[in-house]
Structure I
Amino acid sequence: MVDSIEQSKNVEVTEDDLENKSKGELIKLAGQLRDRRNELNQMASERASSRDDLNAKTREKVDEAQEHREKRDELNEQVQEHKEKRNELNAEANKLFDKVDKRKNDLELDQGKSIDQLEDEIEDLEFKQQTEVLSAEDERELIEKIEVKREKLQSKKEKLNQTDDLDGLKEEAEEVRSEASQHHQKVTELADEAQEHHNQMIEAYREADEIRDEADEMHEKFVQAQEAADRHHEDFVRVQKRLRELDKKEEEEERSKREEEREAAREEAEEIYQKFKEGETLDTEDLMKLQKTGLL
């Protein structure tokens, strides 16, 4: 971070300085003002450059955040598309499984004992018939039981032969459900990726805010240095103006002095010329004075 301006290095000029300081002192003061102004202008330039660099970094971070925002939104759109497709497929799978259940109910495949159970029971009853000594009545009842179970077994097998379309329907339902699961997996993956871009967007905006704060602070310091430089320049101009006034005053005083000297020389020459007209003898110095004034 750039240090603040050292006020002790600044040069102050008062009206009393302008009125009462000598020309030499004012020339020295002008030099101090010029040097401090140039130093402050250099400081302001450096701070402006730092501020511009920080503003450029801020824009870079904002652009980065915007890229993450656009990617996040793009991914969220894909998430929504996969969600809709998943929901459509799940609804379709549910309808197919409902058809499977209805078909099973129609065929009564889930009712009563299974084929394996019936076959085992028939085998047990036949073994009992063959190995045990039964009364005529008991054997008749046993045979009737076997016949009833055989009829149920036959019915089951006949119904089972009608389930070829049921297996295909069930397979189709499972395939649709599997496809729905793939879309659900894609939803999860894309949502995680979208969240990551969202987090990176938030971080980029946070960094942009921090850098922007630094840029604003640097701008304030630039303004501080520039205003101080402008004040020193204004005071430098004031001192220069005063020096020109003093130069003009000296020139006027010098001109007045020369005029007075010329007037005195002319009066002296006229006196000498008068003496010359009256017949007095003039020495070389008097003659030169007459020539200088044009009277000879």
Structure II
Amino acid sequence: MVEKKICPICGSDKLFYDPSRGELVCANCGYVLEQNAIDSGPEWRAFDADQKAKRARTGAPMTLMIHDKGLSTDIDWRDRDIHGNQIKGMYRTKMRRLRMWQRRMRINDAAERNLAFALSELDRMAAQMRLPRRVKEAAASLYRKAVMRKLIRGRSIEGMVSAALYAACRMEGIPRTLEEIARVSKVSKKDIGRSYRFLARGLGLNLKPTSPVEYVDRFGDQLALSQATKNRAKKILSEAIQLGITSGKGPMGLAAAALYVAGLLEGEKRTQREVAEVAHVTEVTVRNRYKELVDKLHINIPL
């Protein structure tokens, strides 16, 4: 854990860095805590995105989303030279042959072919679900570990990719249901669940059950509920968790029921069908969870 710096003169923690002088200064009393700091930024300046791209002398950062981690070179598909002029004649044919050999050299064996296909499929699925980059990187890391431990052999690549994405969503605190994963995948919900259990055993994943609180914001946004209603739903779920009411029950149904109750209490009523469709559960599930929350927490619903 990094220790937070404070001013030794006045004890203030409001410090700022002056890049022109290379000094760390206290905003309260002006005391200079550090000086002659090394600037790790570039020595050139850029005033727009184009200048920044042209003047940068480094490539893209390493990423697990590319089978070779983005460390190999790539020949652009456009037949143009460094000045942007069209390449013609025999040089155009030569570039096409070089491009073909470049693709062959980047993928040497079956393991790399497997990774190349799996990671492109992972990128497609994550893009369709609008997941952040950190989730994609975590899923790619899980899949690479599965390949190294030879867990992929004899199993569907799409199924294992979907399982890795489902596990990564849970690990990063952005849970997605198996139905949502199956909707963008080429395999069924049942196959994804089976692949996930196999992946979890093989990699020793010990993921805690998903909390219903983690679904409240997403479901609430889809229902166009206010922040006050979503906070009320989270409070209801927190009380239910403390009393052990949520044990053994699906988190999506509980989140949906809590939002339904909170909507009634905050004057933003939504029908049970609307809430059930957003949470991908049945109206019966919403109704049963609603009754349990109201009875066990002694909530008075206004008529």
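Rule-based calculations on the coordinates, nothing more; no lab input. Note that the structure is a prediction, hence the values are computed from the model and not measured. Cβ atoms are built from the backbone, for glycine too; each structure is taken alone.
Can you say which of I, II returns 17.4 when mean count of other Cβ atoms within 10 Å over residues 121-128 is computed? It would help to have the intermediate numbers written out before the result.
Details: I: 14.0; II: 17.4.
Computing mean count of other Cβ atoms within 10 Å over residues 121-128 on every structure in I, II gives 17.4 only for II.
A value of 79, 66, 38 was derived for Cα extents along the principal axes in Å; which structure in I, II was it taken from? Before the final figure, lay out the partial values.
Values: I: 204, 35, 25; II: 79, 66, 38.
Source structure: II.
Computing distance in nm of label points 7 Å out along Cα→Cβ at positions 33 and 97 gives 9.2 for which of I, II?
On the way: I: 9.2; II: 6.3.
Checking each candidate, the match is I.
Across the set I, II, volume of the Cα convex hull per residue in Å³, for residues 65-240 alone reaches its highest value in structure II.
Given a value of -32000 for helix-only ellipticity at 222 nm (-39500 (n - 2.57) for each DSSP H run of 4 or more, over all residues; to 500), point me to the structure among I, II it was derived from. Don't skip to the end; give the middle numbers.
Values: I: -32000; II: -17000.
Checking each candidate, the match is I.
For the read-out FRET efficiency 1/(1 + (r/R0)^6) of positions 129 and 209 (r between Cβ atoms, R0 = 30 Å, to 0.05), a value of 0.90 was computed from one structure; give its label from I, II. Going through each structure in turn, the value belongs to II.
Using the calculated result 9 for relative contact order in percent (Cα under 8 Å, 6 or more apart), pick out the matching structure from I, II. Intermediate values should be presented prior to the final figure.
Numbers: I: 40; II: 9.
Of the structures listed, the value fits II.
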